[in-house]
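Below you'll find the structures, each written out as C-alpha cells.
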Structure I
Amino acid sequence: MTGSSAYTVPKVWTWEKPSGGHFASINRPVAGPTHEKDLPVGRHPLQLYSLATPNGQKVTILLEELLALGHAGAEYDAWLIDIGKGDQFSSGFVEVNPNSKIPALMDRSGEKPVRVFESGAILLYLAEKFGAFVPTDPAVRAECLSWLFWQMGSAPYIGGGFGHFFAYAPEKFEYPINRFSMEAKRLLDVLDRRLAESPYLAGTDYSIADIAAFPWYGGLVKGWLYEGSAEFLSVQDYTHVLRWADAIAERPAVQRGRMVNRTSGPLERQLRERHDASDFETRTQDKLEKARD
C-alpha cells in the first residue's frame with residue numbers, strides 16, 4: 001500500500017484536472033449551480049431531496065419513525081438526487097442547499113417555505129417541530145445534542161477519510177489509510193465506551209443522536225459501507241456498538257428509511273422515490289423496471 005514517489009507540494013494549488021477517484025467527475029473547487037433546473041414539488045408539506053447515503057438515510061429514518069408514532073404531518077415526498085450525475089448542482093437544488101450536498105429539505109407547511117440543509121440540522125428541526133426523539137430535560141438534551149454534533153464532526157473522518165482512501169481512491173497509499181483507520185477505530189472506541197454505559201447515546205431512550213450515528217457507525221460495523229472494511233477494522237471488538245446497531249437495525253421504521261432513495265443493492269430493498277406510505281407495499285413491476293434504469 002506504499003506509494004512509489006512522494007508528492008511535491010506546489011507554492012500555489014491550482015485545479016488542473018478532475019481528481020478524487022470514484023467521485024472525480026463531480027469534484028470541483030467552486031460552489032454554485034452548473035445548470036438550470038427546478039426541483040419537483042409533490043403534494044406533502046415536507047419535500048425531501050436526497051439519496052440513500054448514510055447522511056440521506058438519517059432523515060428518511062427519522063421521518064419514518066415520526067410517522068410510526070402517528071405524526072401525520074411528517075408525511076413527505078422524497079425525490080431522488082443522483083449525485084453521480086450532478087443533480088446537486090442544479091439551480092433548484094442550490095437554492096435549497098448552497099453547499100450542494102444531500103439531503104436538503106423544504107418545509108411548505110407554513111405561509112412561507114422553510115429550507116433546511118445539513119443532515120444534523122434537518123434532524124433537529126424535525127424533532128423539535130414534532131416534539132419527538134429529542135429530550136426535553138436540559139441535561140439529557142445536552143447529552144443528545146453533544147452526541148449529535150459529535151457524529152456530524154466525525155463523519156468526514158469515516159466517509160471522506162477512511163472510506164475514501166480505503167475504498168474509492170484511485171491509488172492505495174499507506175499513510176492516509178493508516179491515518180484514517182486509526183481515527184475510525186478511535187471513534188468506534190469512543191462510541192463503544194459510551195454504549196457500555198447506556199443503551200442509547202443520550203441515555204435510556206432512542207433519539208436523533210442514535211438516528212444520526214447509526215447509518216455511519218452501524219453501517220460500518222455491519223459491513224454495509226465499504227466492502228472488506230468490517231474485517232479490516234476488526235469491528236467484532238466493539239461489542240456494545242454491535243449490540244446497539246443490531247437493535248436499531250431491527251426497527252421497522254429504520255428498515256423503511258434505509259430503502260428510500262436507494263439506487264443500489266437488491267431491487268426489493270430500493271424505493272427510488274417515496275410519495276406515500278403505500279409505496280413500500282405496492283412495488284409494481286414498473287417500479288422494478290425503473291430501478292434497473
Structure II
Amino acid sequence: MAMLEISDLVVEWDAHTGERIAVRRAEVVARLRAAGDRRAARMVRRMPVTGEFLEPVAVDRLLVRVHTELQRLNEELHMAQRFAELLVPMLTAVRASGSRLRVVDVGCGLGFMVRNLAASGVLGPDVELVGVDFNRALVAEATRLAEAERLSCTFVCADAFALAEEATVYLSSGVLHHFAADKLPEFFRAQDRAGTLAFIHYDIAATRLAPLGAWLFHRARMREPLGRHDGVVSARRAHGDEVVMSAAAAAAGMNTFLFEPFRHTNPFCAAMRAVVGIRPALIADFRRALGRRARGLVAG
C-alpha cells in the first residue's frame with residue numbers, strides 16, 4: 001500500500017509554467033483513505049476550503065509552520081556541518097579546475113541549508129549560493145529570512161534543473177524519498193549537465209529503526225500534526241542504499257559514492273547519509289582534500 005505525505009498532496013504546481021494548480025480536498029482525502037491512512041484523511045478534512053478546493057493561503061501558512069519546525073531536525077543532526085564537511089573539499093577540487101563556484105540547493109524549503117552556509121562563510125566569499133523550490137510561499141519566507149539576517153544568498157521559485165545559469169554543485173536534504181524509485185534515475189540524470197561538476201544529496205538512511213527514530217523526534221520536537229505525520233512517513237519511504245546508488249548511476253558522466261553509509265551511523269535515529277557524485281577528473285583532488293574522511297566514501 002502506498003505511503004503518502006500530506007504535504008505532497010495539498011499543493012500542486014505546473015512543472016512547465018510554475019503556476020499553482022487548485023487542489024480538490026475531496027480528492028486528497030480519497031487518496032489517503034485508499035492508502036489506508038484514515039488519520040491523515042481526517043487532518044485534510046479539517047483543512048479550510050474555498051468551494052471544493054483547499055484554501056491556498058491557509059495551506060501555505062501551515063507548510064511554513066511545518067518547515068519552520070523541521071529546521072530543528074536539521075539543527076539537531078548538524079546538517080549544515082555535514083554538508084560543509086563534503087562541500088569544502090569538493091569546492092577545493094573545483095577551484096583547482098578553474099571552474100566557477102555556484103552551489104544550488106534543490107527543494108530548499110525555507111533555505112535552512114543555504115542560509116546556514118552563507119552565515120558561516122565556511123565555503124568562502126567566491127561561492128554563489130542559491131536555493132530553489134517550486135513552493136512560492138516557502139521561497140518568499142526564505143528570502144525574507146535571508147534579508148533579515150543580511151545574508152548573501154538567493155532564493156528562486158523554479159525548476160532547479162532549468163535555471164538560466166547552471167549549478168557547479170547541486171545539493172539536497174531530505175528530498176530523494178519524495179521520488180518513487182522508478183523516478184529517481186531521472187532526478188540524477190538531470191544533474192549530468194555540461195556545467196555541473198558534482199552533487200551531494202543527503203537523505204534518510206533506510207533502516208528498520210528509522211521510523212521509530214523519526215516518531216520519537218517528531219513527537220518531542222514538533223507541534224504540527226501534519227509535520228509529525230509526514231516525518232514518520234518520510235522515514236518509511238526512504239530508499240535503500242542499493243536503490244539510491246542504482247539511480248545515481250543515471251548521471252553517467254559522474255563517479256558516484258555513498259558517504260558514511262549505515263554501518264557508520266547511529267542506528268537509533270533516522271540518520272542521514274549522503275550520495276555523492278563528482279566528475280572523474282576531480283576525484284583525486286577531492287579525496288586529497290577530504291583527507292582521512294575519504295575513507296567514508298564507498299564507491300557505487
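Just so it is clear, none of the values below were taken in a lab; they were calculated from the coordinates. Just so it is clear, the model here is predicted, and its values are computed rather than measured. Cβ atoms are built from the backbone, for glycine too; each structure is taken alone.
Of the structures labelled I, II, which one yields 30, 26, 19 when semi-axes √(5λ) of the Cα gyration tensor in Å is computed from its coordinates? Walk me through the numbers on the way to the answer.
Values: I: 30, 26, 19; II: 32, 22, 18.
Checking each candidate, the match is I.
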(message) Tell me which structure, out of I, II, gives 2.0 once distance in nm of label points 7 Å out along Cα→Cβ at positions 104 and 176 is calculated.
(response) II
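Which one of I, II has distance in nm of label points 7 Å out along Cα→Cβ at positions 168 and 184, as calculated from the coordinates, equal to 1.3? It would help to have the intermediate numbers written out before the result.
On the way: I: 1.3; II: 2.9.
Computed on structure I.
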(message) On distance in nm of label points 7 Å out along Cα→Cβ at positions 16 and 200, which of the structures labelled I, II is highest?
(response) I
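To test your reading of the models, identify which of I, II gives 1.5 for distance in nm of label points 7 Å out along Cα→Cβ at positions 120 and 248 when calculated. If you can, show how the numbers build up before the last one.
Numbers: I: 1.5; II: 2.0.
Considering all the candidates, the number was obtained from I.
When FRET efficiency 1/(1 + (r/R0)^6) of positions 80 and 136 (r between Cβ atoms, R0 = 30 Å, to 0.05) is calculated, the result is 0.80; to which of the structures I, II does this value belong? The partial results should precede the final answer.
Values: I: 0.30; II: 0.80.
Computing FRET efficiency 1/(1 + (r/R0)^6) of positions 80 and 136 (r between Cβ atoms, R0 = 30 Å, to 0.05) on every structure in I, II gives 0.80 only for II.
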(message) As an exercise: relative contact order in percent (Cα under 8 Å, 6 or more apart), calculated from one structure in I, II, equals 17. Which structure is it?
(response) II
